[in-house]
1. Here mean count of other Cβ atoms within 10 Å over residues 20-27 was calculated and came to 14.8; which of the structures P, Q was it taken from?
2. For structures P, Q, which has the highest computed value of percent of Cα pairs over 12 Å apart, for residues 76-123 alone?
3. One of P, Q was used to compute helix-only ellipticity at 222 nm (-39500 (n - 2.57) for each DSSP H run of 4 or more, over all residues; to 500), and the result was -7000. Which label is that?
4. Relative contact order in percent (Cα under 8 Å, 6 or more apart) was computed and gave 20; which structure, P, Q, did it come from?
5. Upon calculation of Cα extents along the principal axes in Å from the atomic coordinates, which of the structures P, Q produces 53, 28, 27?
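Where a number appears in this text, it was derived from the coordinates with a stated rule and is not lab data. Computed from a predicted model, the values in this text were never measured in an experiment. Cβ atoms are built from the backbone, for glycine too; each structure is taken alone.
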Structure P
Amino acid sequence: MRTYTLTVVLAGALGATACGQQPPPYKPVADVKGLMQGIVDPASDVVWESVATIFTKDGVEERQPRTKEEWDNVRNHAMMLTEAGNLLMMPPRAKDGGEWMKRSQELIDSASAALRAAEAKNVDELYRIGGVIDEACENCHKKYWPNY
């Protein structure tokens, strides 16, 4: 519900600006590090860990969502990850108007694909897009957090 509300607020703010009105004030609470620790890391972990093939001495475990609740959990975390990209673009978090915005958009695009895969219950696509999300994160970290 919070993610949906944020999207509506952002859309309203953009519409108000286009009409010459002042956008409604928003008050960012978390800095970039806080967003990473509180939203991006936990949400990406759920997406990444949702599909896996694990080999052990006892055999092979095929991990994937199976129940409605498991699919909903992956979907919800993919949605949080998508919206986190928008939050990273907002002042005062945005580091610059060029590379930072491009990398944030890569997070939005890749996490949106994970959201669509979860909604379609597409295990193969969810597995594939996990690598794309990881690449988006790595590309940003290389420039903005090189020694993480």
Structure Q
Amino acid sequence: MRKCVDLVFITISSPLKIGIYENKILIQTVTSDEKSSDVLPKIFSELDKKYEIKALIYANGPGSFMAIKIAYIFLRTLSILRNIPLYGADAFYFNENQPIKAIGKLFFVKISSEIVTQKLETAPEASFELPSVLDYSKLNTTATPFYGIGAVG
């Protein structure tokens, strides 16, 4: 009998990180420096053989527009075809609320529950990590991507 797990995808930075969670606890991490479009199907196929996947969760932004789009399309398709719930979590959940690079000197920042852009001269490099315990209260069923600003800023 395969373990029932939730998969968490952080594709908005390199390396791409996927967390495998059993009963909210991180039991395995998969990382890759390959492009999301190339590696997501491979990794998912391997995990699907090993685990029974009960939920898909991804960092739905802000971050790399292309990475968010690719992850959303891939995961939403799986969600529909396999009848697996898809959840989104804002990227700040995975980087301890540090500013996230937008464009130029603009950064996304989270103030209370609102995500805005601010001009910052310097900001720490955003490092995204999988939490050791998954907090379901940080997830939302509105898993559509959050872009925050237009493609040209």
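1. Q
2. Ranking P, Q on percent of Cα pairs over 12 Å apart, for residues 76-123 alone, first place is Q.
3. That value comes from structure Q.
4. Structure of origin is P.
5. Answer by label: Q.
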